[in-house]
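Structures given as structure tokens follow.
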Structure I
Amino acid sequence: MEAAIEKTNKAQLQKEMKKQQRKLMLKRLLRSRMALTGFIILIVATIITFAAPLITSHDPLQVDPVNRLQAPSADHYFGTDDVGRDVFSRVVYGIQESMFVGLAVAFVTAILGIIFGLYSAYYNTLDHIIMRINDGLMAFPSILLAIAIMAALGPKTVNVIIALSVVYTPLIARVVRSSALVIKEQTYIEAMKSMGGSSNRIIWRHIAPNTLSPLLVQATFVFAMAIINEAMLSFLGAGIPAPEPSLGNILYDGKNVITKAWWMTLFPGLAVILITLGLNMFGDGMRDILDPHSNKSN
């Protein structure tokens, strides 16, 4: 009976501690101007992503040669492109596509990175194999490696996600491995090993949770880099194929008429800058918030 009461009290204490930690995190987030500004930008981009059909009045694929290269107006907020498509609609749907690709790449790289990073840190033999492969992949400039993979797979949204995941998984794996190596040497991990705890239980129950903070921060940077590289791939013709709206291929369409239709490059370019700026600000702010030794106040 006493054991049951003690177990219940312990569970309640842990629940209360987690609640207090969440409150502290929220308080630090609200106090961090950098993280809060980035978070607001991301919220706006997310709203645009989900509300794209509601905030646009034109089909982003509808061609209207009669009204080609029209300047911004009440009917076409961002003007029209070289074949008469509404640039505002295309930018909104381009943001939706970029956010989807960036989120998918961040999610896939986080999953693969934590698996490779944890097992690499725990097993020395795997460490030599996985890290040497990582070194080989990281030796190539990210955009060149992504272009090479896209050349093999072909221009398609799913292939863009695969290519960028291959490019950025080594980065996440290294961050997780660095954290896991420190945690692996802690006394309580050695105690778990001496008590006969299974390797998988130690890795996923005791090491993995302590690597989530740097993983989360690094994932926000990967999110931002994925959006930039997706735009670069589409601009170079190796990313999301036309006529599907992507910030990169909108910029590509605008480069030939930049002196006549400045709006075709200005608005998608601003969208890329603001989203990546928001992600980087949020990531920097979260790094300061999650770092227990940080005394920085923004």
Structure II
Amino acid sequence: MSKKIRTVLGDINKEDLGFTYSHEHLWTNPPASQKDRDLELTDYEASVSELWRFQKAGGNALVDATTLDYGRDASKLVQMSKETGVNVVATSGFNKHIYFPKWVEALTIDEIKQKLIRDVTIGMDGTEAKAGFLKSGAWNQLIHPLEEKVTRAVAHAQLETGAPIWLHTEAGTMGLELLDILEEEGVDLNLVGVGHSDRNADPYYHLKLAERGAYVQFDGTSKIKYYPDSTRVELIKNMIDNGFAHKLLISADMGRQCYLHAYGGGPGFEYILKKFIPRLLDEGISQSDIDTIFIENPANWLAHF
């Protein structure tokens, strides 16, 4: 029997996921320690309107990477999915140590693991909506002791639930080191996605991640404040030309008001569908590879229930 994907509205067949953005945010409320409130997405009508735009442009599924320490609200994700018909996959886990609640330090790895398992098997935030993947992360050029702690808790929860894992990397660093921790704990790295990898625009690094079995995620599409999309196109070609099209995930991580049309910013959720994919085709990337990246790969990464 084929494995299913766990959305906030229940488990679905792999072939029903459809065209997918593999790392976005619909509802976020970072802790007060984050002074930059542009990162706060707490206007339901704005967020659901942005999701509608994605659906009208041809999107079928969206992976929401908002964590326990970043203001996740499962009830909002459920309602948005119902309203738009978009498959929404939510997460349980953590972002980076500067956001961790105090109980992360107080609890044991086993106690943290139990919270993660609850989210995946029972429901998140007092709802019956279950998490479809687990998340951990690290800081820039180092893994904080508390980040190592929750990464091991995530690994233990993965082994008990089968849930896939997504990793936050600050500026695209420490991806290999996070994989080392997961591998030590017995996690199959073929179930792991390494986020923000394009922030570290190093083709050699990307191939090393993929050679270990992990999915390599480029989620900075449109963010020319880091570098132009021409660089991302070359990074994508590097993965494809080296035989790793099947290990590539692409999204835009538009987790700021200034990125989203409905919050008064841009370019919005439509960007990849309406502008970036036409550019990829124009630059010689095949429709077959685009389908692999946006349809097959997210489904293969997420289908473990």
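What follows is calculated from the coordinates using simple rules that are stated; it is not laboratory data. Remember, predicted model here, so these are calculated numbers, not experimental data. Cβ atoms are built from the backbone, for glycine too; each structure is taken alone.
From which structure (I, II) was relative contact order in percent (Cα under 8 Å, 6 or more apart) calculated, if the value obtained is 21?
Traced to structure II.
Thinking of I, II, which structure, once helix-only ellipticity at 222 nm (-39500 (n - 2.57) for each DSSP H run of 4 or more, over all residues; to 500) is computed, gives back -10500?
Traced to structure II.
On distance in nm of label points 7 Å out along Cα→Cβ at positions 43 and 155, which of the structures labelled I, II is highest?
Going through I, II one by one, distance in nm of label points 7 Å out along Cα→Cβ at positions 43 and 155 is largest in II.
Check the numbers for distance in nm of label points 7 Å out along Cα→Cβ at positions 147 and 211 across I, II and tell me which is largest.
Top value of distance in nm of label points 7 Å out along Cα→Cβ at positions 147 and 211 goes to structure I.
Can you say which of I, II returns 14.0 when mean projected area of the Cα convex hull in nm² is computed?
Derived from II, not from the others.
Compare distance in nm of label points 7 Å out along Cα→Cβ at positions 107 and 267 across structures I, II and report the one with the greatest value.
II
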